[in-house]
Structure P
Amino acid sequence: MAHQSLYRTHRPSTFADVVGQEQVTKPLEEAAKSGNIGHAYLFSGSRGLGKTSVARIFAAAIGCTDNDLYEIDAASNNSVEDIRTLADGVYTLPFASPYKVYLLDEVHMLSKGAWNAFLKTLEEPPSHAVFILATTELEKVPETVQSRCQVFEFKKPTRAVLAKMITVVAKKEGYTLASDAAELIAMLAEGSYRDALSILQKVLMSEEELPGLEVMKGTRRENNTISRVWVEQWTGAPRREQVHALINALAIGERGKALEAIEDAASSGADMKLFLELVIEALRATLLLRYAPELRASLESELGADESAALEKFASGNGIMHATMLAFLAAVDRIRYAPIPALPLELAVLELFPDESAK
C-alpha cells in the first residue's frame with residue numbers, strides 16, 4: 001500500500017498553519033476578513049515554499065468551494081487556445097460560491113501569445129473571478145501583468161525554521177528527531193519546505209542500516225529516535241567524522257592530514273559542495289566558541305551537545321583563525337566552476353600552509 005507523502009499529509013490548511021510567510025499570510029487573511037478581495041494576485045518564490053497551499057487556503061477563506069476552484073498547470077496549458085478556453089469559462093457564474101478562483105501554477109511558462117490573450121481578461125474580469133498566479137521566475141512574468149496584480153513574494157525559510165518544522169512533523173509521526181539531525185535535514189533541503197519533508201520521509205521510512213556500510217555508533221534507530229548519523233547514512237551526506245578530521249588537521253596545522261581528510265571525503269563519494277558547507281559551519285562554530293563563549297548555550301542547542309563539545313576542543317588552541325575561515329570561504333566561489341570538486345578545498349589548505357615548514 002502506497003504511503004501518502006508527508007508534504008501532502010502535513011500540508012497547511014489554515015493561515016495559522018503556514019510557517020515563516022507572515023508577510024504573505026497576514027495581508028491575505030485581513031483581506032479575506034474585510035471582504036476587500038482583489039481580482040488578481042501574483043505569488044512568487046522558489047519551489048517548495050507553499051505558494052499553492054496558501055492559494056488554496058485563501059480561496060477557502062473567501063468562501064470558494066472545491067467545485068469553484070480551478071487549478072491549471074501553465075507549463076502544459078500555455079498556448080493561446082488554452083487561455084482562450086479559460087477566458088470563455090470565466091464569465092459563467094460559480095456553482096455554489098461567491099467567487100470562482102483560478103490558480104495558474106508556473107505561470108511564467110505561458111507563451112507570448114497566451115499572455116496577450118490573457119491580458120484583457122486579467123484587466124477586466126467579472127466580479128466573481130479571482131486569479132492567483134504562481135511562479136518560480138518572477139522576472140519572466142511581463143511587467144504589464146505584474147502591474148495588474150497584487151504581488152506577494154514568498155521567502156525561503158531559515159534553517160532554524162525548517163529544523164523546527166520537521167521536528168514537529170516527526171513528533172506527529174511518532175519519532176524524536178535529534179536537534180543536530182534536524183539541522184542536517186534543514187541544510188540538505190536548501191530552503192524548501194517540500195524538500196525538507198521529502199528528506200524526512202526518506203529517513204523515517206528507513207528501517208535498517210544500508211547494506212555494505214560500516215556500522216557506526218548511533219546509526220540504529222532506538223525508541224523511534226533519529227540520530228544525525230542515521231540521517232547521514234540514509235541521505236548520503238558527508239559524515240561528521242570526515243568534517244572533524246579536516247577541522248582537527250587545521251587546528252594542529254598539519255597540512256598533510258588536512259589534504260588526506262579532503263581526499264577521504266572525496267573518495268567516499270561525498271558531495272564536496274555540501275562537505276565544504278559543513279566545514280565552514282564547523283569553522284564558524286569553532287571561532288564563536290573561542291571568541292564569544294557567551295554563545296555556548298545557543299550553539300549547543302543548535303548543534304547538539306556532542307558536536308558542541310567536539311568543536312570546543314578545536315577552539316581551545318590557536319590553529320583555527322579568521323584566515324582559516326577566509327580561505328574556505330574563497331573555496332565557495334571556486335567550487336562552482338572547479339573541474340575537480342575537491343580542488344578548491346585543497347587550494348585552501350595549501351594557501352594556509354604554503355611552505356615546507358608546515359607539519
Structure Q
Amino acid sequence: MLQRFFIFCSGADTDILDECSSGERTKYAGIGATVFFTAVMATIAASYALYTVFDNYYSAIFFGIIWGLLIFNLDRFIVSTIKKRNSFFDELIQASPRIALAIIIAIVISKPLEMKIFEKEINQVLLIEKNEMTLANKDQLALQYTPSVTALDTEIAGLKKEVTDKETEVNALYSTYISEAEGTAGTQKLGKGPVYKEKREKHDAELAALAELKKTNAEKITAAEAKITTLATEYKTKVADTQPIIDGFDGLMARVNALDKLPLLPSLFIFLLFLAIETSPILAKLLSPKGAYDLKLEEQESALKSWVTQQKTQRDILVTTDRDINNRVYADIAEEQELYDYKRKKARELMQMQADAFYKKQKSVL
C-alpha cells in the first residue's frame with residue numbers, strides 16, 4: 001500500500017509498472033518518496049515563514065499546506081515528464097529547465113528553514129540592529145527639539161548674565177560710596193558729605209533696579225525652563241511612541257536580511273542539502289539506465305504515435321480523393337445545356353425583379 005502511494009507520488013504509470021519487476025517498482029517508489037518528503041519539508045518551511053508574517057498558527061498551517069501541495073504537484077510533474085532517451089546529452093537538455101526550476105524550489109524551501117535553524121543568531125543580529133535603530137531614532141527626534149532647547153538655554157544664560165553684570169555694577173557702586181565715606185577714594189575726605197550722599201543714592205537706585213531685574217529675569221527663566229521641560233516631555237513621548245515600531249522590527253524581510261549577515265558557509269550547506277534532495281529524483285532518472293518501465297513506455301508511445309500517423313495519412317488520402325471526385329462531378333455538370341438554360345432563365349428573372357424594384361424606389365423618391 002505504501003509502495004503504491006510512493007509510486008503515485010513519482011508520477012509513473014502504474015499499469016506499466018505492474019508488468020515490470022519488483023526492482024523497477026522499488027526504484028520509482030524511492031523517487032516518489034523523495035518527492036513526497038520534499039513536499040512535507042516545503043509545508044513546514046512555508047508554515048514557519050508565513051507564521052512570521054501572519055502571526056497566526058491556523059493561517060500559517062493552512063497556507064503552508066497549500067504551498068506544500070503546490071510543490072508536490074510541481075515535483076511530481078517535473079519527474080514524470082523526464083523520459084529516457086538514447087543520448088544522455090539529449091536527456092540533459094530535456095531536464096535542464098526542470099533542474100533550474102528545482103533549484104528555485106530548493107531556495108524557496110531552504111530559506112525559511114534556515115531562519116528557524118539559526119533563529120537565536122538571527123535574534124541576536126536583530127537585537128543589535130534594534131539598538132542601533134533606537135539610538136538613531138533618538139538622535140533624529142532630538143534634531144527636532146535641540147534647536148529650540150539650545151535657544152532657550154542661551155536665553156536663560158543671557159538672563160543670568162544680565163543679572164550678574166547688574167550685581168557687579170551695584171557692587172562697584174557700593175565700593176565707591178563706602179570708599180568715599182572712608183576717605184580712601186573720590187574726594188578723600190572722611191565722613192558722609194554731599195558726594196557720599198550722591199553716590200549712596202545712585203547705589204540704592206541701582207540696587208532697586210537690580211532687585212526688579214532679578215524678579216523679572218527669574219520669571220523669564222522659570223518660563224523658559226518650563227518650555228524646556230515641556231519639550232523634554234514631548235521628546236520622551238515621541239521616543240516612547242516610536243519604540244514599539246522598532247521593537248516590532250522582526251518580520252520576514254528583516255529576518256531574511258539578518259540571515260544574510262550571518263556566515264555564509266552554514267547557510268550554503270543547508271541550501272546544498274535541499275538542492276540535493278530536490279534534484280535527486282531528476283538526477284536518479286538521468287543517471288539510471290533504461291529499465292523495463294522506460295522500454296515499455298517508449299513502446300506504448302511509439303505504438304500510439306504510429307497509430308496517430310496512420311490515421312492522419314488515411315484522412316489526408318480521403319480528403320484528396322473526395323476533392324478529385326467533386327472536381328470531376330462539377331466539371332461534368334458544367335457541360336450540361338439543360339442546367340445552363342435553367343440558370344440563364346433564373347438570372348433573367350432576378351435582373352427583371354431588381355430593375356422593377358429600382359424603378360419603384362426612384363418613383364417614390366420623386
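One of P, Q was used to compute relative contact order in percent (Cα under 8 Å, 6 or more apart), and the result was 14. Which label is that? It traces back to P. Source structure of the calculated read-out (FRET efficiency 1/(1 + (r/R0)^6) of positions 141 and 285 (r between Cβ atoms, R0 = 35 Å, to 0.05), 0.05) within P, Q: Q. Supply the structure label, taken from P, Q, corresponding to Kirkwood radius over Cα pairs in Å with the calculated value 23.4. It was calculated from structure P. Ranked by distance in nm of label points 7 Å out along Cα→Cβ at positions 109 and 333, structures P, Q are topped by Q, which has the highest value. Hey, helix-only ellipticity at 222 nm (-39500 (n - 2.57) for each DSSP H run of 4 or more, over all residues; to 500) derived from one of P, Q reads -32000; which structure? Label of the source structure: Q.
Here mean count of other Cβ atoms within 10 Å over residues 5-12 was calculated and came to 16.4; which of the structures P, Q was it taken from? Clearly, the read-out refers to P.
If you line up P, Q by distance in nm of label points 7 Å out along Cα→Cβ at positions 69 and 157, the top spot, with the largest value, goes to Q.
Taken together, the values in this text are just the output of simple stated rules run on the coordinates, not laboratory data. Bear in mind that the values here come from a model prediction, so they are computed numbers and not experimental data. Cβ atoms are built from the backbone, for glycine too; each structure is taken alone.
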